[in-house]
Structure formats: structure tokens, C-alpha cells
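Structures incoming, each one as C-alpha cells.
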Structure 1
Amino acid sequence: MKKKAGGRRLWWVVHQWVGLKLSLFLAFILFTGTLAVLSAEIDWLLHPTLRVAPSSVEGPPRWDLIAENSARYPGVATINYIARPTARAFAVRVAIERTDDTRGYLHVHPTTGKVQGEQGFVDAQRVLRNLHRHLNLPVKYGVPIVGSLSILLMISLVTSFVVYRKWWRGFFKPIRWRDVRTSWGDFHRLAGVWSLWFVALIALTGFWYLVEQLGGDAPDLPEPASKTAALPSGGVATDAAGRLSASLTAARRADPMFVIESVQFPDDKSGAFIFQGQRSAWLVRPRANAVWVDAASARVAMTSDGSDLGVHQRVSELADPLHFGTFAGYWTRIPWFLFGLSMTGLALSGAAIYSHRVAHSARVAVARRPIVSGVWLGMSSWRWLSSLLVSTGAAMIGWMFYKG
């Protein structure tokens, strides 16, 4: 009996260690990822020109009209791509390069093609995604640092089944509000049992990103066997936009059921329009399904289908839709956002429980040992690593705006 109790005690120590020592950094990554799920909506709130009246939108985006008006917009040198709106209340975002070599986006009405305004290259989506993915550090360093948290999440998940005996009984246990310590503990257990599947999902996809960055990335997606020649003009916006209509017709003729979600414009390496979107394959990024059309001749150079990808490629393409919950629109993005908040709460509540436990063990009144102070001391020397990583990511936001 003592041996069993000692083993459970060891599991508890491991669970406590992984949840506390880097709790500040873990909560930061979880929270930025949670916000990233709805980052497009944050930009919608910040940029009035990104909004349209849903009743004014008819059918799919007028890609050719959007391109023509964007190309004629003052200061536009090159169009990089056009992305389908997130929802009917959103304008189309057109990624551009200006004549002064700066990058940015135009906001264009999806039906009328009217340019409603513009913004800089750095926005909420880019800030939150970069912070969450690699702390704005070089990818080869930042992704492994953030991805390593997936290992801690896996350990925390496994140990939770041991430290929380008969965990399946906790789904409908109410939170007891009799004191702070009890409330934090009940919240931690309640949020934990409901989030088990989500913690496993985020840990596994996060670990996959780590594997990819360390050399286990999937083979490149299919491309045309013979490269299409670059446009004579080098992809100047007005020239490329003028060729889009014929290429769009060719792409739709090649696959009438293909739902276009983005249009990649010709660049200095390829003279092809790349239409990306969705077909029958489930849980793949839009890039997995593509139609390549030679811009000069409007001939289809190649079509690719996510259903034809190998297992390794398919796993790679489903990681993002699962990690951010983008595969079914708001039906999945809203739950992903709420469960992301729950995971952030788990990281913070676990640290708070430790703080109260220490205060109780030391026979110090909880009121005299605030949660923040207790957590800070409990993290020991690891608090400096967490603080360094969080502050570095935050400080690099300024560098993003400077480069953008």
C-alpha cells in the first residue's frame, strides 16, 4: 500500500513540476494561440475598411474584378495573392507590394470589387500567429522552443489520469466556492476533464510541428513537371490582373466543383496563377488542392488533389486545420477558442493551486501570500527563462513593424 502511495506521489510531483516551472511561458503560448484562432475577427474590429454589409455580398468573390481594381489602386506595384473572406461580413484581403517596396493589404468588396481601404503588412493575425508559433524569433530557433511545450503537455496529460483518481466522475461536479484554494482546485479538475481531448489534440499537433522543424517535414506538394515561364513584365499588377479572367475560366473548366479560397499571382519565378481551395479531401489546408494555370496561355499546367497525397503529406496538411479549428468555419473555431481559454485557465489554476498548497504547508495565511507571489517563488530559477522568452517575443513585435 505504501509503495502504491509512493508511486502516486511521484506522479503528482511530475505533474506539478511540468505544470508549474514554465507555467508563465505555457500560459502565454496558449493564450496567444487562443487569440490567433479569432485573429481575423480582431483585425475586423481594428480596421473599419475590412467590414462589409453581409446583404451586399452575392455569390463567390469576383476574383477578376477584385484584381483589376486592386492593380489600378495608387501605389500598387505587384499583387501577391487574394484571399477569400473569412465570413460574409468581411472584405477580401489582397496582399500587395507597393512601388516604395513596402508590403501591405488592400480591403476590397467581394462583389463590387471596390477598394475600401488599405493596411500595413503587420496586423493582429501576423502578430498573434508569429508569437504563438515562434515568438517572432527565427523559425529554426523559435519553433523548437515553442514546440517543446508539447512534450510538457503530453506529460501533464498522462500524469493527470493518475493524480486525479476516478477522473471520469468529475464531468458534472460543481465548483465549490467555500474558499479560494477549493475553488481553484475544483475549477482545475472540471476544466481538465472536459479539455482532455483538446489537450491531447494540441499536444499532438504541436509535437508534429516540432518534428517537422527538426527534419521530419513531409515531401513537397506536387508542382508542374515543367515550370511555366515568368511573365515578360515580371508580374506587374496591371498585366497579371488583366490575364486573370482567362486563367480563372480555365481553372473552373478543369474542375467545376473546385471551391477557390485563394489566388496566388505569378511571380518572378513562375508565370502561373495558382488557384488553391477545397475539393473532396477532408481536413487539408487549401494549398493541398490546387490548379496551376499558365498566365500567358491560360492553359492548365497541372491540378492537384489532397486525396492523392501520401500519408506523410496528409498528416502535414491536416495539422493546421486541427490545431486552429479552421476546418468547419465558426462551428469549430468558436469551440477551439473556448477550449483554448480553458487550457490557459488550466495552466494558471494549476500554478495557483501550488501557491496555496505551499502557503498551507508553511502555515502562512493565504491572504499574506498572494497567488502571483507564490507562483513566482515556486517557479524558482525557471521563472527567469519564462520571463526571458515572453519578453523577447513581446519585444520582437516592434521589430516586426519596423521590417513590415
Structure 2
Amino acid sequence: MGPLRGMTILDLTTVLMGPYATQILADMGADLIKVESPEGDIVRQLGPGRTKGMGGMFLNANRGKRSIVIDLKQAEGRDTLLRLARAANAIVYNVRPQAMARLGLDYEALAAANPAILYVGLFGYGQTGPYAAKPAYDDLIQGASGIPTLIAMAGDGTPRYVPITIADRVVGLKAVNAILGGLMHQQRTGIGQRIDVPMFEEMAEFVLIDHLGGLTYDPPLDHGGYARLLSRYRRPYKTSDGHICALIYNDKQWKSFFEAIGKSELLAEPRFATHAARHAHIDEIYQEVGRIFVTRTTAEWRELLERADIPVMPMHTLESILEDPHLEAVGFFRTIEHPVEGRVRQMRVPSTWSESQPEPGGPAPTFGQHGRDILHAAGFSAEEIERLGRQKAVHLPASENT
């Protein structure tokens, strides 16, 4: 019953960026048809799993979708996809546009099959620049958008990547915004269009909103960078028995903090007097507070800071977050029965809607699980379906769990 119920989206994406975006659309009720190559989505192979091709990362980025395996390099496979596209609202892909053109699946081909279709590409770079045909991966885009440089500035001088696929996730979310806007335009006008979502440009904007700083101006006022975020002392505070995450930010919070620890006299120091002064002395302030935090236990600090109404949270591990009392209270994690994998942990849709609540439409599909059903619903006869199977234009499982 989600807000996109009745929408059909052909999902040609693989790995993480595209599947993450299309999973959100599936949670919103769209019928997501995951079109896989005969080799399958490579993420099926990543991480621990109970069954070949059903790794944990795949389960967490492909729930609520239906899978069909089509060999798009065969003319019959290409024609099958174009026939499916006639009834689709959108097609989403994340290979380079040049690869789609070689398959005969560029925007012009899809628009000829369905003039109202939304043709959405998630790839590395805008198509009017010199990087247009270059391949792109999360690591490359993190580097190109300045993230390792920022980490080096904030740390020991060694550039590093963020240990999550942050470019894939951010650009995936931006793609969801673009797709929803495109679908709204389509529903109002009946007109389709091509939408490109380039990783480099999207991540450059994402990073530079924080860090363009004085480079915003012409001529520049400084060398860019947001000092508080770049402080090497901006980290979870070490306590006498662990770590804790706290942020003392505004005037009220600093006053409450110093009063709570019995050091109100520090408020008279010029460096603590105003937000601007604290910003100008951020390194020494973080160092000073760090020396204070190490004098008490994590539990003592959490009680003191919560009583003083100062923002504080635990520093979770990947295991301890599973037992967080807030996530437990809101039902964030749930255990479901996967038809192949048995009991698996699933995360709920984080947002809460008073109407048309998005919900996972089912577990991640096995390889090609729904091929016959998808083709039958698109008007293919039983004879056509079996012929495509014999030609290996469509790879059909011996039996399906539907």
C-alpha cells in the first residue's frame, strides 16, 4: 500500500549504489523488476551467506524486488527488455551510457518503445565533460571529491577512504529524489525523459556545501574547509573505561556543561565566550574537554550529560547496535523467514508515515526467481517463454518460489 503502488520500474543496476536506490522505491510500493545478467549481480557473492549467491550485503540492498535473468547481448534478450519497458514507468541503470548504447538500449531505443518512460542513469561523470567515458567506483569518487584529503587534514596526514561506500549511498539517495521528481512530472504530463545522476558532480556538491567556505567568494577569503569538522581532536571522547560521543555546541550547552562539572569559571575565558571564539580555538577546546572526559567512566558521563541536557550517545559497535534500546523500542530490526536462507535480520523503513507507510515488499529474490511470472504478466505466451528459455535469452529456473 505504499505511495508508489502501481508503478513498475525496470532495475538494471548492480553492486550497491543503484540497488540501494531501487530498494527504497520498492519499499515505497513500486514493482521493482531486477533484470540480472547471466552472471548475476556481483554483490550476490559478497560477505558471509548460507547459500551461494545470497550474501548478506545482497539481502540488505535488494529486498522487495522480483528477479529475472536476461541476456541483453542477445537480440532476443534485448527485444524482451524492450517489450517489458512498454508497461514500465521507469528504467534505472548504473553502467556507463556508452555500454547501454552498445546494447541498443540508449534513451532513444527505450523512448521508441515507451515515449512516457523515465530513463535514469547512475554513473560516474556528466556526459559533457572530459571524464564522460571513464569508469567510476566509490573509492575513486571519494578521492575525486576530496574526502581522503579531508581525512588527512583531520588526522595524522594519511589520506584514507571512509569505511562505508558513502559515495554509493549518497548518490543512491540523490537518485531516489531525481526518480521521484521525474515520476511526478510523468504523472502530470504523460511525458518521459532522460535523467543522468553523475557521481562526481553529486559528491562534489555534497562535500563542498560544508567545506567550500571562503572559496565561495571571488576572490577567496581563505583556503576552504570547515574548521570544527577538520579538527583532529573531533572524535569520540575517551573516558576512564571506554569512549562516549558528546557534542557541546551552543552557549546554553557550554554553560550547562561547566556548571555540571563544577568549572563555571571557565565560562569567563574569552575562548569559551562565544560560538565564534570557540570556532577560532576549536583544537585547543577539544583538547581541553578531552582531558576532562578521561576523568570519569562512560556511565558516569552519560548520566551527567543527560541530566544537563547535553547531546550524548553511546559509541556502538556493529554488534552492540543490535541491542540498542531505542532501536528495539521502535522495532527497527525484525527477524523474518527467508524462503531459502531461513531466519534473517531485516531493517525496517526508518521513516514513519501516517498514510501509505512504506514497507519491505518481501525478501531479496533468488537468482531469476520470478522470470516466468514477469514474462507472463507482460503478455508473453507460455510457448514464447519456453522458447526464450531454450535460447538462453532468458534464464529460467526449473521452479520458482513466488
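Given a value of -17000 for helix-only ellipticity at 222 nm (-39500 (n - 2.57) for each DSSP H run of 4 or more, over all residues; to 500), point me to the structure among 1, 2 it was derived from.
Corresponding structure: 1.
Can you tell which of 1, 2 yields 1.58 when Cα Rg over 2.2 N^0.38 Å, for residues 177-304 alone is derived from it?
It was calculated from structure 2.
Which one of 1, 2 has distance in nm of label points 7 Å out along Cα→Cβ at positions 33 and 97, as calculated from the coordinates, equal to 3.4? The partial results should precede the final answer.
Numbers: 1: 3.4; 2: 2.5.
Source structure for this number: 1.
Looking at structures 1, 2, which one was distance in nm of label points 7 Å out along Cα→Cβ at positions 241 and 265 calculated from, given that it came out as 0.8?
Computing distance in nm of label points 7 Å out along Cα→Cβ at positions 241 and 265 on every structure in 1, 2 gives 0.8 only for 1.
For structures 1, 2, calculate distance in nm of label points 7 Å out along Cα→Cβ at positions 185 and 273 and state which one comes out highest.
Going through 1, 2 one by one, distance in nm of label points 7 Å out along Cα→Cβ at positions 185 and 273 is largest in 1.
Where a number appears in this text, it was derived from the coordinates with a stated rule and is not lab data. None of these values were measured; they are calculated from a predicted model. Cβ atoms are built from the backbone, for glycine too; each structure is taken alone.
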